[in-house]
Each structure stands twice: as structure tokens, then as C-alpha cells.
1. Out of P, Q, which one gives -5500 for helix-only ellipticity at 222 nm (-39500 (n - 2.57) for each DSSP H run of 4 or more, over all residues; to 500) as computed from the coordinates?
2. Any idea which of P, Q comes out highest on mean projected area of the Cα convex hull in nm²?
3. Out of P, Q, choose the structure whose coordinates give distance in nm of label points 7 Å out along Cα→Cβ at positions 8 and 40 equal to 3.3 when calculated.
4. By the measure FRET efficiency 1/(1 + (r/R0)^6) of positions 64 and 120 (r between Cβ atoms, R0 = 25 Å, to 0.05), tell me the structure among P, Q with the highest figure.
5. Name the one structure among P, Q that FRET efficiency 1/(1 + (r/R0)^6) of positions 56 and 88 (r between Cβ atoms, R0 = 25 Å, to 0.05) of 0.25 was derived from.
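Values in this text are rule-based calculations from the coordinates and carry no lab data. On a predicted model such as this, the values are computed, not experimentally measured, just so you know. Cβ atoms are built from the backbone, for glycine too; each structure is taken alone.
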Structure P
Amino acid sequence: MNLKINRLQHVGIPVTDLGVSELFYQKLGFSNVMAAEFEYNGGKGKVAMMQLNDIILELYQMPEAELEEIRSRGNGHIDHIAFDVDDIDQTYTTLKEAGYTMLEPGPVFLAFWTRGCKYFNIAGPDGERLEFNQIL
């Protein structure tokens, strides 16, 4: 299999109050480099990409109806690890043909960053989510 992963792109962290979490990470030296909203199950969620040097954390707050699951966890939770790729469609095809468990039927577009991004996830052997992401 010929798969090109450039680097770790970001770590996704679900939060219950984006404003509080954003301030917390700003005090650690992170800056908000991208903010957006997204649709999920009929509600609106919010996301902030926080960057410090080469480290990017994706802090996201689900719509209010979805927050109870995050609140009930008790412990912190990292949702996914994202890898940066040059060609999301080719990466998807390569992994699907290699027999990996695909969690989306194809790359998904999000109106994040300046021109958007496309991503998809695969399941790891213990159910962990590995995201492949191309910033357009």
C-alpha cells in the first residue's frame, strides 16, 4: 500500500463550553487560528482550532442536545487524531481498497479554514478514530 501521510494535523477534543476551553488554552500559549459553526442533528455546534507552534487542537462544542454525553463522561476525552494528507480522495480509495473500516461513505466537506477541508475517519483495532484531512 502506498499511503502518504504528511504529519499529525490536529487532535480533536469535545468540550462543554467552547469559550471556557478557548481561554484555558490561550493561557497556555495557544491562539485561535480558525473558528466556525457546523450543523449536527438539526442543531448548531461550534469549533475553534487552537494553535501553538506546530500543534493544533480542535476544540468543538456539540449542539446543546448532544452535550449530555460529553458532560457524563467525567474524565477528559480525546475524540480523534487527524493526519494531514495531500489528496483526500486518493487516500480514501487506498484505505478502502486495503480493507480498512471506513466510518464515512466518502470524504466529507466542511466549511472550515479559508476554502474548506475534506475529511474521513477509519476505525482502529480498538475502536479509536483516525481522521485523514486535507485543507483545501
Structure Q
Amino acid sequence: MLIRDVIRNREPYSTKATATVQEAAEFMASRNIGAVCVIDDEGRLLGVFSERDVLNRVVVAHRDPMEVRVGDVTSELRAVIQCDETPHQALERMELIGTRHLPVVDGDRWVGMLSMRDLLRVEVGEQGDEIKLLHEYIQH
């Protein structure tokens, strides 16, 4: 299984760097997501905006979420994962940089976001398949 299989048929959530923090937070809350990719007007990936950015760079800093632009408080882009890489590679990269989200790219083009939750679903699904095969083997 490749990353493209994990994110297949999923809307790629993003926000523009010019959006307010309030707009981005409402967008994330309505979709129950903890981070969103930040893109420029041409659709190029600039970084990742997360709940921690809201907490540390807006709330704790006493900044107004209705005034602050997402691009001004977005975490720098530390890593991405390519569509043709594996969930195992994604997990290693997340652990290495200490994040729970990785933007997904296909070459130079941004295509989505991968979360730790996605990787857990893959792992649980694979374990379920293995258990099913073992049960079938034992029954025959």
C-alpha cells in the first residue's frame, strides 16, 4: 500500500495564507481536523496550520484571531510525503520531526494531508486482514 491509496477519494483540505485565523479555525472545527495545509493563490504549498499554532502563536500571544492572517502564524514546512511512498516511511518521518500531520505531494504538486489517524487506520485494517486469514487457515 502506498500513500496515494491511503488518501484516495478524500477531499484535500487547505486554507489560503490570506485567510484569518478565525476562518481557518472554523473550517478545521467544522471538519473535525487538527491541521490544514496552507497554500498560496496559485495552489502552492506554504506550510501547515495546526491547533498548536492557534494555541501557541495566537491565544498565548494575545493576538486577535479575527485580524491575524494564517500565513503569519503558520508552522514552517518541515517535511512532506510523496504519493508513492509507504505508510511506514510516513510514520518514520512523522516521528523524526515530531509531527502528527504530513502534507502529501505528487512531485511538486500538493495533493492532500496525511495524519497519524490515517496511519492507525491502515495498521488496524492490515491487522484485521491478517487475523481473518489466520482464522481461515485454522478452519481448513
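1. Details: P: -5500; Q: -11500.
Considering all the candidates, the number was obtained from P.
2. Once mean projected area of the Cα convex hull in nm² is tallied for P, Q, the winner is Q.
3. Values: P: 2.2; Q: 3.3.
That value comes from structure Q.
4. On the way: P: 0.40; Q: 0.10.
Checked P, Q; max of FRET efficiency 1/(1 + (r/R0)^6) of positions 64 and 120 (r between Cβ atoms, R0 = 25 Å, to 0.05) sits with P.
5. On the way: P: 0.90; Q: 0.25.
Source structure for this number: Q.
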